[in-house]
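A.B. asks: Following this line, the structures themselves.
Where a number appears in this text, it was derived from the coordinates with a stated rule and is not lab data. Please read these numbers as outputs of a predicted model, since none were measured by experiment. Cβ atoms are built from the backbone, for glycine too; each structure is taken alone.
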Structure I
Amino acid sequence: MTKKTYKKAVIPSKVKIKGYSFNVIAINHNALKKYKKLTKVTIGSNVTRIGRSAFYGDKKLKTIIVNSKKITKAYKAAFKGINKDAKIKVPKSKLKKYSKLFKNKGQAKTVKIVKL
């Protein structure tokens, strides 16, 4: 995404480039940093890592839907600066694990991690 004016973003499970299909397994460091109008992000089912400062400074970001059950690493400050009333929605079976994994990644203490 090149324009920082998007309101919604989808990180897909797969992408197709020149006829080849690739799994999207990571959100890079600073991937959606300072997207000031972003309100909702959906993360695909193949993502295993969320990079450092991936959503840094996205003050209007209120909803993050995590479809992946494979996330093993969320780097420091991944959610720093998102809306203080945000909800991170995760698969029911991963609620406990992701609550621990996403803890202290920069988000306000009022940000809730809830099941889908």
Structure II
Amino acid sequence: MNKRFKPKFNIKKGDSVVVIAGDDKNRTQPRTVLAVYPSEARVLVEGVKMVTKHLKPNAQNPQGGIVTEEAPIAISNVMLWDAKAKAPARITRERKENGFVRVSKKSGEVIK
């Protein structure tokens, strides 16, 4: 991907987000972002889009088996959670002396 036109996303690892579209849609329960994949425009959110995987036996897991884990979802299907307003909020980026900060449009608070 060309660095000059690299997209800028307002969601980072460790943020609280709500799922606003899809099977796990719930605009009242915040969840944690486990990973962000900017080149694919996808995020891995805790407890969302659980899939089952079949594991072959190996040295770490000699029995093998079936495990459930999260799969990435589109970054457009999540929205940052504003803790002060206790609701999902849109974000603006403001330039401060130490770089850009994310500010909630709903409450005006800086999102850490």
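A.B. asks: Name the one structure among I, II that Rg/Rh (Cα atoms, Kirkwood Rh) of 1.08 was derived from.
C.D. replies: II
A.B. asks: Suppose distance in nm of label points 7 Å out along Cα→Cβ at positions 57 and 89 works out to 5.4; of I, II, which structure was it derived from? Working shown, then result.
C.D. replies: Details: I: 2.8; II: 5.4.
Matching structure: II.
A.B. asks: If mean count of other Cβ atoms within 10 Å over residues 33-40 comes out at 13.8 when worked out from the coordinates, which of I, II was used?
C.D. replies: It traces back to II.
A.B. asks: By the measure distance in nm of label points 7 Å out along Cα→Cβ at positions 49 and 97, tell me the structure among I, II with the highest figure.
C.D. replies: II
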